[in-house]
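J.: So, here come the structures, one by one.
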Structure 1
Amino acid sequence: MSMHPSRAIHIEQFGGPEQLKLVHVQVGEPGPAEVRIRHHAVGLNFIDVYQRTGLYPNPLPLQLGMEGAGIVEAVGAEVQHLQAGDRVAYASNPPGSYCDLRVLPAKCVCRLPDAITFETGAAMMLKGLTAQYLLKRTLPQGGLNPGDFVLFHAAAGGVGLIACQWAKALGLRLIGTAGSDAKCELALAHGAEHAINYAKDDFLARVKEITAGKGVKVVYDSVGKDTWDKSLDCLAPFGLMASFGNASGPVAPFAPGILGPKGSVYVTRQTLFTHIATRESTQSMADDLFSVVMSGQVQIRIDQRYPLERVQQAHQALEARQTTGCTVLTL
């Protein structure tokens with residue numbers, strides 16, 4: 001079997017950004033349902049931090065990275081939807097995109113329209129597909145209709161800025177939160193109707209004021225511990241609390257009995273990888289994302305670029321909340 005040299009970023013133990021090490025590896029041929037991709041750009045996500053610290057444990061040594069874009073070099077025998085030379089992008093489990101070259105399951109990989117650059121493809125797959133399943137598939141009773149209020153935490157982040165624009169395109173009234181005035185301005189510029197600086201203002205009081213006391217139909221929350229309790233109180237009766245991350249730490253255990261007095265509200269914990277478990281659902285969600293991006297209704301904002309070898313600095317900036325929009329590693 002022929003082998004191909006590649007640079008990759010590995011961790012040998014869980015911990016801080018200093019655990020990220022550049023190594024040289026050999027990459028083989030794809031198996032029956034796999035493809036080999038040469039990356040042009042790789043996306044950075046908060047899940048990479050969770051995996052690096054061990055909050056989301058994986059076997060070690062671990063090659064990080066959940067999304068990327070590039071060119072297919074080789075396809076396995078059973079792969080029907082791709083061929084060598086195709087421009088592609090993906091979000092995938094298992095991790096491993098922090099590299100020049102990798103083999104991965106073909107079912108996660110989608111052809112990238114020519115109108116979308118590799119950097120945009122790498123930046124938008126995990127975050128854009130997350131925004132897609134939240135706004136289109138993670139819905140309160142009766143669904144979401146134009147004019148409905150939703151609350152979106154971390155609205156100036158990678159997922160947040162996509163969600164602000166997409167929610168506006170759907171006619172939703174999105175209330176965003178962020179940790180600084182500058183980030184609030186960014187959310188507003190991307191389609192949020194209101195933005196609350198939770199470092200200065202009580203977001204619960206502001207949500208009640210904005211909605212004339214009624215509350216929101218759904219809260220989309222990737223922050224976790226710091227926003228959980230007040231978020232439940234922002235919900236209208238029968239509202240949905242949709243947790244999809246824990247940037248501030250995991251949510252503490254709570255008694256289901258509290259959900260009744262708060263308005264018979266619903267709670268769900270979502271993860272992208274349930275939604276993209278099949279080739280069909282992955283493609284359907286990606287088609288929706290590509291369509292909204294090519295229409296211009298959603299623009300993918302890449303505010304940070306780092307070469308692969310500077311991945312430690314990229315993680316430091318992400319964890320310190322110094323980033324806005326998307327971050328990519330360039331190759």
Structure 2
Amino acid sequence: MLKDLNLVPFVSVENMMKLVHAIGIERFLRELAEHVEHDFTRWESFDKTPRVASHSKIGVIELMPTSDGTLYGFKYVNGHPGNTKSGRQTVTAFGLLAEVETGYPLLLTEMTILTALRTAATSAVAARYLARPGAKTMAIIGNGAQSEFQALAFKALLGVDRLRLFDIDSAATERCAANLAAFGFDITCCAAPEEAVEGADIVTTATADKQYATILTDNMVGAGLHVNAVGGDCPGKTELHRDILLRSDIFVEYPPQTRIEGEIQQLDDDHPVTELWQVITGTATGRRDERQITVFDSVGFATEDFSALRYIHAALKSHPYCEQLDLLADPDEPRDLFGMLLRAAPG
């Protein structure tokens with residue numbers, strides 16, 4: 001007999017933090033990366049569409065849905081760079097996982113922290129195929145909310161142990177360095193982006209401003225570098241000079257979305273790019289040689305959130321950091337929804 005159909009597991013911010021610590025941050029990132037990578041190997045089984053975006057002059061609100069035919073997931077997410085001025089997060093999110101057979105939700109969860117984790121995990125998965133073997137030094141330009149997650153994901157998956165940090169706000173760099181001090185990195189705080197990229201094998205750009213920007217100029221990108229471009233993720237927002245793209249091999253998640261939102265919005269619509277899932281499945285080549293410049297034009301795609309939701313749903317079986325939310329109406333007689341409402345009348 002079915003019971004408690006009205007209840008849906010809900011992972012609050014507090015419980016998400018407890019879950020991450022119970023598993024361990026680096027182990028969490030490795031296991032999440034395994035789910036992300038696995039779902040890229042079955043890319044063709046997913047419904048795919050560019051995210052539904054509502055843009056304004058000051059930000060964007062988006063819905064990101066996908067399904068593999070058995071499970072359905074979506075994420076609500078915003079991006080408002082000016083929020084920090086009022087003490088708010090630039091990015092906030094929540095998401096839901098449901099079963100396709102009934103349409104009933106299986107999980108509702110915060111995804112502000114989870115999005116930061118899945119973005120970093122996806123970046124590191126891509127870098128395993130695109131960065132030079134043995135890459136150990138990463139520059140991170142833009143030391144905001146995503147930077148520590150990126151550093152720890154690259155450490156957990158690639159063994160990166162040297163960081164070169166730069167932000168136009170030196171306080172952000174100092175905070176990032178302090179947050180990462182206990183994790184075994186050799187950290188250099190840099191006074192300029194040119195200094196940060198010096199000697200780096202990988203450069204991660206993760207700035208927040210919604211504008212056409214040139215965080216990396218062409219002369220800053222030398223042979224063999226892997227560029228993990230995270231910050232450019234909506235129309236009118238870029239971080240790389242166009243000339244870098246013209247002499248790099250570019251890898252993307254979902255071209256119809258990336259051509260609108262990513263660095264490649266600067267290029268012609270038919271400029272060649274390689275899809276990450278093809279590299280992961282071996283149907284396309286990632287890094288060919290030591291001198292190749294690779295760019296992962298990361299804008300974030302719904303399958304990555306699906307992977308994160310799937311991972312959390314599975315993790316709750318052994319780490320039940322959730323509460324049961326009375327989310328669904330469940331009358332004794334499924335067709336008597338109004339009778340259920342009447343019976344709830346006070347007095």
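J.: To which of 1, 2 does the computed value 21 (relative contact order in percent (Cα under 8 Å, 6 or more apart)) belong?
T.: The value was obtained from structure 2.
J.: Something else about it: Any idea which of 1, 2 comes out highest on distance in nm of label points 7 Å out along Cα→Cβ at positions 14 and 222?
T.: Largest value of distance in nm of label points 7 Å out along Cα→Cβ at positions 14 and 222: 2.
J.: So if we calculate distance in nm of label points 7 Å out along Cα→Cβ at positions 214 and 278 for every structure here (1, 2), which label has the highest result?
T.: Answer by largest value of distance in nm of label points 7 Å out along Cα→Cβ at positions 214 and 278: 1.
Bear in mind these aren't lab numbers, they're just calculated from the coordinates by the rules spelled out. Note that the coordinates shown come from a computational prediction; the quantities given were computed from them, not determined experimentally. Cβ atoms are built from the backbone, for glycine too; each structure is taken alone.
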